[in-house]
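Bear in mind these aren't lab numbers, they're just calculated from the coordinates by the rules spelled out. Quantities reported herein were computed from a predicted structural model and do not represent experimental measurements. Cβ atoms are built from the backbone, for glycine too; each structure is taken alone.
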Structure 1
């Protein structure tokens with residue numbers, strides 16, 4: 001199967017990782033006290049991209065282990081935006097978008113995704129992306145194709161389904177692999193290969209974006225940032241524990257002193 005280097009060279013979360021690395025490169029290094037106290041190395045600008053990159057990496061790893069009967073592409077260009085993940089297998093064609101909900105309560109109410117009381121347009125964006133993929137593949141293949149929009153919520157604490165979206169499948173990251181693996185077959189192996197060939201051709205997509213060169217270096221840079229973020233979170237947690245212990249001991253000592261004063265009076 002001929003490969004398009006621009007698309008095959010993309011890694012999960014590449015655009016978000018590049019944005020994080022770029023934003024962090026403009027930040028002055030943290031001082032010793034900031035590092036000791038567990039101040040996050042992330043700038044305000046890069047926090048959202050960082051969460052997005054972590055979510056895309058997790059979902060990308062899930063899709064990449066689906067097996068040889070599936071073909072997966074990451075960061076498919078759709079003009080001004082890009083699709084997080086594209087997957088095609090005997091079960092169909094899937095446009096997968098990702099929302100990192102780690103530590104958040106989520107409610108799904110039709111086209112509204114409410115994450116910790118903030119309304120997200122991710123469901124509408126997922127539908128729009130799937131339609132763009134369908135339009136591009138239909139033109140490339142010469143016949144109409146159906147693309148299934150899937151929105152994956154990464155590790156939410158709680159999901160409340162108030163009203164399901166009409167045509168977007170909303171899943172958690174823990175549900176995704178089993179849901180895809182158990183979906184009924186609609187394509188033959190040859191049909192999957194034909195769609196895969198069209199999908200990996202850069203000419204299929206509007207305004208193809210160049211894959212970031214030296215993706216290995218990009219990954220290394222992001223891993224260093226990820227390590228610093230985790231280390232800062234751990235130090236911050238330790239300081240919170242220390243503060244709680246000191247507070248408890250202080251209260252205990254104060255209560256003991258007051259009790260002695262009362263008993264001696």
Structure 2
């Protein structure tokens with residue numbers, strides 16, 4: 001099983017045991033040794049952080065998750081997980097596009113963010129008291145690379161940032177709304193990293209940093225947006241192109257500096 005990411009809350013680790021499995025035969029043929037398995041099943045697990053070892057499992061609809069947004073406990077004691085979810089079809093299209101092996105592929109073979117063939121923001125509710133789980137899609141826009149204000153990791157966070165085709169998205173998960181900053185046709189965005197402003201009181205007080213590329217022959221740029229309203233604060237021209245998919249973290253050079 002390939003687990004690419006996991007989540008935490010104040011009390012739990014959230015494991016994602018999903019149906020992408022290792023297949024050594026694929027490695028022998030020179031490819032990535034992972035593929036989708038219809039027989040493996042899909043489940044999410046809660047493991048208490050103060051008593052590591054025992055995991056309470058919740059069966060969910062088959063899917064795959066590369067990147068989680070956040071998780072927290074709600075007022076009813078349930079664990080809320082928000083992440084970018086891929087259906088079997090969307091996973092296969094994306095996996096083949098990056099050189100992975102798939103079984104017989106139905107439908108489009110062209111993967112791109114912003115389409116039905118990519119991942120969508122999704123929410124699961126896991127109740128450790130009853131063992132019940134529910135889930136829902138929060139938006140049908142294809143997105144990836146979910147980020148938050150890292151100070152809210154494992155706690156209730158209102159805002160979730162993602163990248164879509166030619167756009168940076170900001171979701172208000174309380175109001176159920178979203179807004180976008182477009183970067184133009186043909187642009188490719190890197191993860192939008194949140195940088196908090198000094199002494200900020202509001203969760204979205206800060207900036208979003210993203211590397212934007214405009215084709216293989218053009219240099220990339222560092223885009224800086226105001227995270228509150230997605231207005232452009234600055235653009236820094238870079239001397240060369242940065243490979244697609246670049247992502248990382250913001251670390252201030254000294255405590256309290258920006």
Structure 3
């Protein structure tokens with residue numbers, strides 16, 4: 001069973017998610033052609049995301065390495081990113097069975113009306129697998145690993161229900177959608193506390209500092225595109241040792257800015 005799940009996960013999100021979405025679509029009564037198209041769009045979306053991420057990594061990587069070298073920074077923590085973390089999580093004893101276990105918990109909670117969320121984001125079940133694997137390795141007990149993963153899953157579904165109305169009210173055409181991923185739900189308790197504190201500050205509730213608000217307030221400076229270009233150019237300039245090198249590398253610096261903006 002572990003080998004079966006390892007093979008499926010090895011296909012990658014771009015291949016696995018279209019298959020899952022197509023099967024789920026057919027199961028809930030959507031025509032096969034429409035379900036297949038929806039699944040393929042998800043897969044293409046993952047490819048597009050990977051392309052942009054790869055462009056950013058390949059462009060910023062050398063510049064940031066140069067900044068570290070010039071300013072003698074001591075960076076001892078390596079962020080391996082979610083693809084590697086997902087691969088590790090799914091290739092553990094907990095990860096091999098996390099999808100059927102969590103689906104069973106979800107169905108049980110739906111039947112007992114303790115949740116309104118159907119979590120079909122099977123790829124991101126790796127979050128629960130990762131938490132379960134950490135506990136498994138820490139305790140050397142696989143049952144404690146599954147217990148931790150299931151508890152995290154239950155809490156995430158409850159928080160997804162709790163925030164669903166606010167999410168659907170904030171975004172257009174998102175009726176019936178909730179966010180059942182731990183990396184989002186995990187911030188909910190902190191957001192509630194911070195909101196309570198900020199509401200106590202006179203006049204603070206009138207501030208509008210979202211993306212649209214920044215555009216109205218600061219014009220071009222509030223545009224994410226322009227901010228990205230400024231950050232990219234700034235990093236490019238910091239990767240130069242002196243003023244003359246900055247002048248010589250203006251094409252590189254501007255190019256890095258445009259890629260960051262993209």
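Things to note:
- For the structures shown (1, 2, 3), distance in nm of label points 7 Å out along Cα→Cβ at positions 76 and 180 is largest in 3.
- Test item: relative contact order in percent (Cα under 8 Å, 6 or more apart) calculated as 25, pick one of 1, 2, 3: 1
- Among 1, 2, 3, structure where helix-only ellipticity at 222 nm (-39500 (n - 2.57) for each DSSP H run of 4 or more, over all residues; to 500) as derived comes to -24000: 3
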